[in-house]
Structure 1
Amino acid sequence: MNTSNISRKDFLKNSALAMAGLTLAPNIMMANSIFDKANISAKGKLSLKNVRLETGFEYEEGEVISTKTDLFYIEIENGKISKIAPNQPNAKAFDAKGFLMLPAFKDMHIHLDKTFYGDKWQAVRKRTGGVKGMIALEQKMLPEMLKNSTFKAEKMIELLQSKGTSFARSHVNIEPTSKLDSLKNLQKALDNKKKTFGAELVAFPQHGVFYTDSVPYLKEAAKMDIDFIGGVDPFTIDGAIEKTIDFTVQLALDNKKGIDIHLHESGESGLKTVEYLIDKVNENPALKGKTYLSHCFVLGKLEKPKQEEIAEKLANAKIGIVSTIPFGSLIMPIPILYKYNVEVLTGNDSIVDHWNTFGTGSVLQKANLMAQLYGQSTEFLLSRSLKLATANILPLDDKGTQQWPKTGDHADLVFLNASCSAEAVSRISNVESLIHQGNIVF
C-alpha cells in the first residue's frame, strides 16, 4: 500500500471519531463489571459462564467475511486457566454476559515514573535547545516531580487498567538528577499494585550515558530489579554511537539484561546506530530476542528497498521495534516489519507530561490507528491488528484455528463489549472487566 496517498486531514478526521470516547479517568471501577461483588485472590478458584470466545473464520469465495464465536465455561485456579468447557448457563459461576474474552493488553513503552497524571494539569512548554534543552528542563523539574511520583504512577497504572492493560514495560529515569529515586519510587507503586498489574523495567539514561555521567547510576541500577538497559540517541546526546552502544551492550551482557534504546534520530546517525546495534547483537547472540529499538524513526525516512534490507537484518538479529504508531509527516513501515517477521510492539509512551499530553492509555486505540493508517479494514486484517495491543497473542491463527486460550495459559484476560476482535479493534470497544494472573482487577 502506498501510504503517501493517505490524506492526513481525512485520517485525523476519522481518528477523532474513534478517539472520542477515550478519556483520562483515574477511577477504573466500572458499573457494568461482571465482578461487582467479587474479592478473590490469585490462589482462589474462579468460575465463569457465558464467556464469548472466537472459534474460527467464516468464508465466502475464499474471503474471511466474519468471525465465528461461541459461549464457554471457564475455570481459573492458581493464576492460570484450568478448564475450558462447553457453556454451562445454569452453573453457579460469575456471568460474563456474553462479553468477548481476549488476552489482556500490554503497553510495551511507557514512562510510569515521570508524569503529571493524577496531579494538576500542565500543558507542554515551548521547547528550546532541542533534546539537550529538554534535558535541562527535566533537571529543573524532576526534584519536584519525584515528591509524589509513586502516587502518580499508581494513578497511571489505574488508567492503563481501565483500558484493558495489565502489563507494561516502563522506562525509568536513571541519571545524576534523580539518581535511583525514580526507580525506587516506581518500584513502590508496582509493589502496591503487584496483585493486579505486572511490569518489566528499563534503566533509562534520559540525560545521556556520558553527557551527564549516568554511568555509575546505570551500573548500580543494573544490579537491581530491572530487566533492560536503555539508551537514547547516542549520537545527538553523547556524540558517540560506538562508545555508547558498546557500553550499553557490555552492561547488559554483564548483568544478563535485555536492551531497549530510544532512537529518535532520523538521519544518517540514526541509520548508523541501527546498523551498529545489529552488528553488536549478531556478535553477542545472547542478546537476540532481548534487544529492542523504541521509535526508530529513521526507518520511516528510508527508501522502500532500504527499509526491506534493514527489516530483514533486524529479523535475523531478532531485534524488535517498539512503535507508538506515529502519523502525519512520518509514517513508519510497520507492514514491512511484519512482512519480515520483525517483532513489533506498541505503547502509549507519554500520557500527560512535559513531553506530550495526548496519551489515552489505550493500546487498543494504537491497534485501531495502525489499522486505519495502513488500510487494514477487512475482517481478517482487523483481527490480525489486535496483536499490536496484546504483544502478539491472537485467539485465532491466520487459518482461523483457535490457538488461545488453552488450559495452562496465564489468566491475564480482558472482557470487551464486542462480538469479535475485528470489531473490538475497529470500534475501540468498551472494556468491561479485567483479570490479571487470576486476580480480578474490576
Structure 2
Amino acid sequence: MDSNKNTQKGLYIKNFGCQMNVYDGDRMQEMMSPYDYGSVNSVEDADLVILNTCHIREKATEKIYSELGRIKKSLSGKGRKTTIAVAGCVAQAEGKELIKRAPIIDLVFGPLTYHHLPEILKSFENDKSKKKKAIIDIEPPDNDKFEKLPKRLKANRNVSSFLSVQEGCDKFCTFCVVPYTRGVETSRPYSEIKDEALELINSGVKEIILLGQNVNAWTNSYDKMDFSDLIYELSLLDIKRIRFTTSHPNDMNEKLIKSYKDIKKLQPYLHLPIQSGSNEVLKKMNRNYSSSEYIDIINELKSVRPDVAISGDFIVGFPGETEEDFFKTQEIIEKIGYAHAYSFKYSPRPGTPAGQMEDQIEEKIKSERLSRLQDEIKKSMYNFNRKFLNKNLPILVEKETSTNYFSGRSPYLQSVHFQSDNSCIGNIVEIKITKVNENSLSGEILQ
C-alpha cells in the first residue's frame, strides 16, 4: 500500500473496552496517516473501518457482532468498497471464528500485531481475485511493535494523553483472558517511553497517563529502574501532571507509595482493583492477596497522602459467591471510601478456569447484587465529592463543551464543569466548587 497525497481516504475507528484500546486506536490512526487516511465520523464515509475490540466480558464480545451487523446494513447498496477490520482482544481470541460468524470481515489482527496493518492492508488490496480471502494476523511477532510505530502526531492532540509503558499480565486471575490475548508482562524500555513522552509534550499535552495491564509491574533491568523511578524521571520533564492505571495490589511497594508524597506532579489518585471483599472469593480468583492486605496498602498510602482518591473494580456473582461474601464486598466500599469504582457482573470467558467452575451464580442473583453494590458505590462517590463543596480546586481544562462552557479534571480525576468568557483549554485554573453529585462537580472560575 503506497502513500497517495491526491486522494484522501476515510478511516473510521471504534474503540471498545479499556484505556489501552483507546491508546492502540490512536496509534493505528497515526500509523495510517502517511498513507493519506484521515479520520471520519461515520462508517458510510470510511474506506477502512476498524473495530478495536474488548474480550473481558461476554456482553462486550457480542457487541462486536451486533456492530458488524449494523455496519453491513449501513454499507448495503452504498456502491463503495469499504474494508472491514477487527482488531484487539476479540480478534486475538477468536481469529477464524470471527470470519465464520461475520463474513463481512476482511482483516483480523490482535493487539500485538496491529503495527502490521499497512502491510496486511496492502496484501488485501493487491488480491485481485473475484472473492478476496480475509487475512488473519494474530501470531505473536518476533519484533517489538513499539519500534515500528510512528512518532506521535501533533494534529488533534488532547490536553491529556495515554502513554503505554507496559503490556500483558502474568497474574493469571481465574476469570481473566488478558494473559491469553495480550501475552506475558513486558515493559517498554525507558528510552522509548521518554522519547514518546517528549513527543506528546511537544505537541501540547499537559498530562500524561501511564498505561499498562499491570502498570506498576513496569521494570527496566538494563537501567536498574522500577516503576517509581520511571515516574520520577518523567516528572523532570516539562509536564504538568502524571497519572497511571491500572495497578495490581501485589505490585504496590513502599517506594511507589512514597512517590505520592515526594513527586508533586504525581496526582493524588490511585486506581487499585480489589474485585471482591471476600478472602474466599479472592482465593478462587487467584488474586494472591487478602482483603486486609489490600486495606493495609490503602492505609499506608493515606498515611503519606491523606487526600488521595481511591478508585477500584468489583466483580459480583463470581462462582460460589455467597450472600456473606457479597456483604464483605459491600463492607470494603464503606471502609475505603471510594472516590470512584467500576462494577460488573461476573461473565464466564472461554478457556479460563473460572469459566469451568461448577458453582456458577444465577443471572438474576448477579443482577440483584450488582444493583445493590452500585447503590453503595454511588453513595461513596457522592460522599467523596461533597467534601469539596465551597472549596477551591486547580482544574486542568480539557475542552469546551458548549459556547463559553468548559470542562476539565481535578487532581482527584473528578470531571468539573464551569463557565468562562475566554478559552482556557490546556491551562490549570482555580475553580470554586458550587455544586456536586456522584459523577461530577460544577463551579465558578476565580479570576
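Here distance in nm of label points 7 Å out along Cα→Cβ at positions 201 and 249 has been calculated and equals 2.7, so which of 1, 2 was it run on? The correct label is 1.
When relative contact order in percent (Cα under 8 Å, 6 or more apart) is computed for each of 1, 2, the one that comes out at 10 is 2. Starting from the value 47: which structure in 1, 2 was percent of Cα pairs over 29 Å apart calculated from? Clearly, the read-out refers to 1. For which of the structures 1, 2 does the calculation of distance in nm of label points 7 Å out along Cα→Cβ at positions 329 and 361 return 3.2? It must be structure 1, since only it matches. Here distance in nm of label points 7 Å out along Cα→Cβ at positions 137 and 369 was derived from just one of the structures 1, 2, and that gives 4.3; the source is 2.
None of the figures in this text is laboratory data; all of them are computed from the coordinates on show. Predicted, not measured: the structure shown is a model, and the values here were computed from it. Cβ atoms are built from the backbone, for glycine too; each structure is taken alone.
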